[in-house]
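Please go over the structures that come below.
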Structure I
Amino acid sequence: MEKNSEKKSMNSKPERDLGPQPIAVIMRDLKLTRHDLVAASTEQITHKMVSRACKGRRLTRRVQLKILNALNKAAEKEYSLGELFDY
């Protein structure tokens, strides 16, 4: 019985791909590219981080905040995490 419950907990990993995120729509509407966010950022972010954010790959809170700061600077507008990510 114990082995069975251990298997279940091992298989219950959080889902990584969460589908397209609102940040992709916002960037498209503002005509911003991944490079625009990377260039605007004062923190270390990569094109790959921005791409993963748009595609819905689960990101750490720290990376989400870096993306948020870069978007706010590039768009010259204040967005919140809830507006960019739906998870």
Structure II
Amino acid sequence: MYLYLQAYVRHPELAAARANRDFVLKQVCDAVNTISGVAQASGSSEANPYEGAGELAAALDEFDVSNIFKMMNLQMTLITISH
């Protein structure tokens, strides 16, 4: 990016340098707009089932409990197999 802009500054009469400058400028503007949209949570998105207050925490708790039971079952299976 820097090199394209530097080439334009040194050779503004070259059409290729101007085209590269315009391309880089558009890419930077698009990137800034995308970052801004993400930061502001603008744009369209589907509803998330965990958007309500406490819903994500409850889902994580359920996930933890589920994994604890799976680990306990695995341990019991391993103990049974080893004896």
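Please treat every number below as a calculation from the coordinates, not as lab data. Computed from a prediction, not measured in an experiment: that's the story for all the values here. Cβ atoms are built from the backbone, for glycine too; each structure is taken alone.
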Q | Structure with the greatest value (metric relative contact order in percent (Cα under 8 Å, 6 or more apart), set I, II) | A | I
Q) Given a computed value of 16.0, 57 for Rg and Dmax of the Cα atoms in Å, which structure among I, II does it belong to? A) I
Q. Between structures I, II, where is mean count of other Cβ atoms within 10 Å over residues 32-39 highest?
A. I
Q: Could you tell me which structure in I, II was used to calculate distance in nm of label points 7 Å out along Cα→Cβ at positions 16 and 64 as 6.1?
A: II
**Q.** Structure responsible for -17000, with helix-only ellipticity at 222 nm (-39500 (n - 2.57) for each DSSP H run of 4 or more, over all residues; to 500) calculated and labels I, II on offer
**A.** I
